[in-house]
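J.: Got some structures for you, see below.
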Structure P
Amino acid sequence: MTAFFVLVAALLACLPPGAVAQTVDTSDWVCEFCPFRTGHQADFEVGVGSVSDDSAYFDNASGLGEEGVIGIVDGSGGFSSDGQQVEWTLEDLGLDARFAELSGGRQGSYGYLLSYREIPQRKFITTDTIFERSGPGELSLPAGWVRAGSTGGFSALASSLRPRDIESDRSILGIGGRYSARSPFSAFANYRRQQHEGTTILGGASFSTSSLLPVSFDYTTDEVDLGVRYAMQNGFLSLAYYLSDFGSAGNAFSWENPFASIAGAESGQLAQPPDNRFQQLRFAGGFGSRATGSHLSFTAAAGRIDQDALLLPYTTNGSLDTALPRSALNGEVDTTNFAATFTTRAIDNARVKVSYRFDERDNKTPREVWSRVITDSFVSGDSEQNTPYSFQRLTLSMSADYDLLDALRLSGGWGRRTVDREFQEVANQTEDTGWGRIRWRFRQVLDIEARGGIAKRDIDRYSERVAVQMQQNPLLRKYNLAYRYREFAEIDIHASVPNRPVSLTINGFYADDSYSESQLGMVSGDDLRFTADLNWAISDRTSVYLSTGIEEISSEQLGSESFSTADWRANNDDDFLTYGAGLRFLDIGDSIDLHLDYTRSEGTSRIDMVTASGGPSRFPDLETTLDYLYARLAYRRSERLELAATLRYQRFAMDDWSLDDVGPATVPQVLTPGAEAYDDKVLVFGLSFIYRVGNAAGSNRN
């Protein structure tokens, strides 16, 4: 937060004195603290508003979900002189979601960027908990708590519940710069710090019972990107270094078990995400030939991920005799990436493109034999090795465009992707994709583009031995590893009326997936999408638009209750409908603008089951509805001063059987925070004035 106010102060220091307070001619104002004496401009919007209700859904990333008065503070501007320039932006300073940015430099010489952003993230404001924060990373039971074997026996539950919102805040500070000397060399340096802190929900299990815990977290990620570039007559070379350093304020959190448990298992402990670091060195280049219209570009990178945080003990139960085989994971993963693309127009009316990409993840984390402790209650007696997953992925693609006629273009392509994995059911996987496209343009009236193709994913074999080792049904095929045959088609149509400001855009897409070699798991999937947009500029001052979109996603999966062949089936169907309309009226009476926008989205998800033990059944439908209305009325008092009234109405409602009527004690073996499904309505109203200053070249305002 301190960084935010420092940045705002730097921006305001570059404003002319009395920029908002005075209403006199400002064409001669200059920046007192900046070297830019001409070509300056700025727009300021200042006002006040109100939010009608609290809402986690609408407060998420917007800052418009907390009841009460809000400030409206926005601005943007710039200065330029003798090839130097500064641009600045302020957004939503009166909200929890705010942004400020300052950038500038001299073209071909140097540049800089300073930015700050705050993002609120609200998940639930209807949750309650019995847990109290007794220390950093510690949750304790309230005084007088009586343990029981199920939530129905929690006699002190009602009196112990206290509100605890599930929310977080993210702040991002960015600093960057570039420098180009009077030589072929240039350099850049960028730094970004991201702070993310708040409360989330994690499950704390204790044998057959579990508590959904309000866990506090505080994460920091520092990123550094440095590099140099060498420019040549027909290309360039660059060398860069990247660092991402993640840290957590605590390595673990602990909680007291509210359920009755065996001796020694009255508390539990879980690890927080461990500190880790990723470093990468990149080498890139590009070369072109104007004579042949050819261009070659490439990128090669080598990186390493390190994670050596101390491990937690197996259990908090001191009566269990266990010892870790080593104190830290000593995780180490090497990454290798190479990509190259070649394009050419050496053939008349044609363009050819070839791309190659190689990615490798070599997990060198040492393997160890580990014991298993079941929810702090007993030692299982089983031992397992950690699995350092590695893979190599290779992608090759070729495509070509050919202008058969002035209005007709044919395109086609082929691509192959191969993946080699370690310690997974499928060691080698290959997917081939072929596609074709045709585009026809009829004058300026009609533009039609149709594309279709086939993708086939083959596997060398599905190792049932690996599946059994993971205690899976050997007939199961994971959808991302299984054989798949896909057919897809897409069409885009853009039409306009000759000599009329009316245009229509239509897009349609369909894909059909078949997993014909899977006896258990996903066996089919379909995706159908359609959108349409109509725009009509009725006059220079009036325009209207209409839009609609639908999407239907369906899938079928087979499973087994008896750990053998398929004896149950599930069909999932998701339907989405979105439509909206908007109007723009400008210069009503030469001084009034009116904008109206309305959008409605509806979603329904259905899950039908047929089981061997229960026959046909159906889960309650999952439904969501979103309504959004935006209206803005602006009155131009002069070319510099504008008054505005803004209205937003938002409503989001959902039916979710996993949340509806599920209180803290509804599930006998699970203590929940009692989160409620969203049913939020928010009305936001604001009054503001916009003031414009400056004499930017090319501006239509004096």
Structure Q
Amino acid sequence: MPSTSSPSARDRANPLLEAWTPPDETPPFPAIRPEHFRPAFDRAMADHMAEIEAIAACPEPPSLANTIVALERSGRALDRVSAVFHALTGAHTNDALMALEREMSPLLAAHRNRIHLHDGLYARIKALWDQRDALHLTPEEARVLERYHVTFRRAGAGLPEDAKSRIAALGERLAALGTAFSQNVLADEQAYALVLESEEDLAGLSESARAAARAAAAERGAPDKHAITLARSSVEAFLRSSTRRDLREKAYEAWVARGNSGGATDNKAIIAETIALRAERARLLGYPTFADYRLDDAMAKTPQAVEALLERVWSPARARAMADRDALQELIRQEGGNFDLAAWDWRYYAEKLRKARCDIDAAEIAPYLQLENMIAAAFDTARRLFGLTFRERQDVPVWHPDVRVWEVSGPQAKFQGLFFGDYFARSSKRSGAWMTMLRTQHKLDGEVRPLVLNVMNFAKAGDGQPTLLSFDDARTLFHEFGHALHALLSDVTYPMIACTRVATDFVELPSQLYEHWLERPEVLRRFALHYQTGEPMPEDLLRRLLAARTFDQGFATVEYVASALVDLAFHQAPEPDKIDPAAFEADVLARIGMPAEIGMRHRSPHFLHVFAGNGYAAGYYSYMWSEVLDADAFEAFREAGDVFDPAIAARLRDEILSAGGSRDPGEAYRAFRGRLPAVDALLRKRGFADAAAG
């Protein structure tokens, strides 16, 4: 690695290592090239390790200032380079960046290991932890010290040298496996498009869906064609509307086959090795399984608590799904179909059943859900709840022409941060939707406000046409913006506990709670406007839309809970080093009675949440754990008689959103609600009221 003294000429010409433009200090994306990253990483890691060694070698007795605060101030350059790198590898990658990602992932893991397994550094943290009661710490200081102690212990600090060496090697290998897994899925997504050649192939697709398919084909170099890609918003819309059963089957089979082709991009061997290595790491740290290790630092605490929640929801969801399956099969019979309902049929016939039961279909709703208006709805909801305003900026550098930036201000015009929105699917972007940050809020050296990203994969309309969303797409937009608010409203001193740095099964509370406002009549009346006439959604359609909220919840719950149960089972396997991923997944699904007509929301070979890194490993249940909280939390607004009640919104801001990880999540929720919730509110929200009553 280069010296930490004087920068080389190459370093001086590297935009990742130069000062960024004030006042916002945003990355100069147009000037950043793939070849800038390796020298920037080398220098930033070397500088960070020099800072770590200085902290560990400090001759003064450990104090909060010379140890914890010093750690919080260390590694700023590395944080900056890493944030830009991971933003690009997720949202706008290329071959050079992917090669560098494969190279850097184990090196970054090794760097983290050198810090977390540093004996001298851990000795100082432990000394502070052991004398914590005599330090007279503020609650926030005490929480930060606790999180450092827990983080280092869970990383292997304090173990014998041979165990630490093995843990370090496992971490590097797991990082490489996660990168390979993610890149294999992306490669499969990039390689596939279902090209629709004729009018017959387009049968059933609305004009807006056709426009999106034309745009997708043009993006892939076929401007005179239509294409369905493996982006969820593209393939699900096709599965809902195409009358061509043969093409639905092709699209569905390609969608669920990502990472499972048997060729160079097959992920099953990666899954098997990942499960074995995670289990070994957990045993070295004193836990019987990886699930026990993972959940010990979550709200749930134990796999048994997670299983109890998932099983409580599984039974009523499966019963509802099976009843709906029979109704869908009857629709097929009534239409003269001589085939059994299959997974690629469910969404298509569910739309017909929705029309029959609720007098509504997706094609009727989409013209009222313009992307631009849904962004405005999310912003206006934040204004009414938290006093935030949004001003679009044209002067901030971005990584792709589609990316937009807003300056966010709070009451008294206080600067809250910048919000970046990257909404459209493209071949350079991995699938899914997520929130991340280019900079985290903190107050260690004055007020530092966050730079927050929302990245999505909506099907972009053709030139001059507005992008129309499904209701699920609009819900995704609100969901990710809820995460963004968690970051934008953060108001803590220390980066360790800022923004979304909370327990995994608590982090989804703000995002899922925010979804509720999309379903409010007072929001839809203002923002659900027809893209051609500008007229608001008719009251009758609005009533029918909201009445249909729990339609097909059996299907949605089953596909999600099945994925969560498979994830949990993988990470509790009694023989984790002997797993055949395909057989194991099939055995779990058979054991729980998974309906053959419903696919998992995420098959294991493309389960990015779980295998592209440790983020949601043994933690995919978190969405449902948080949904117990969000269903109960929104009832607080209902009970107040005003879903924009200022007092409830202020408590939500102060106790949850602004507080970050400054307290235990259970304490934070009790401070907001006065108690912890029961699962009943979730069952009512999903339309399983009978189960809640029972």
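Rule-based calculations on the coordinates, nothing more; no lab input. Computed from a prediction, not measured in an experiment: that's the story for all the values here. Cβ atoms are built from the backbone, for glycine too; each structure is taken alone.
J.: Out of P, Q, which has the highest value for FRET efficiency 1/(1 + (r/R0)^6) of positions 424 and 512 (r between Cβ atoms, R0 = 25 Å, to 0.05)?
T.: On the way: P: 0.40; Q: 0.60.
Greatest value across P, Q: structure Q.
J.: Can you tell which of P, Q yields -1000 when helix-only ellipticity at 222 nm (-39500 (n - 2.57) for each DSSP H run of 4 or more, over all residues; to 500) is derived from it?
T.: Details: P: -1000; Q: -17500.
Value -1000 for helix-only ellipticity at 222 nm (-39500 (n - 2.57) for each DSSP H run of 4 or more, over all residues; to 500) corresponds to P out of P, Q.
J.: Looking at Cα Rg over 2.2 N^0.38 Å, point out which structure of P, Q has the largest value. Don't jump to the answer; show the numbers that get you there.
T.: Working: P: 1.15; Q: 0.95.
Comparing P, Q by Cα Rg over 2.2 N^0.38 Å, the maximum is at P.
J.: Work out which structure the value 15 belongs to, where relative contact order in percent (Cα under 8 Å, 6 or more apart) was derived from one of P, Q. All intermediate terms of the calculation are to be shown ahead of the outcome.
T.: Numbers: P: 9; Q: 15.
So the calculation was done on Q.
J.: On distance in nm of label points 7 Å out along Cα→Cβ at positions 264 and 496, which of the structures labelled P, Q is highest?
T.: Values: P: 7.8; Q: 4.5.
Between P, Q, the highest calculated value is found for P.
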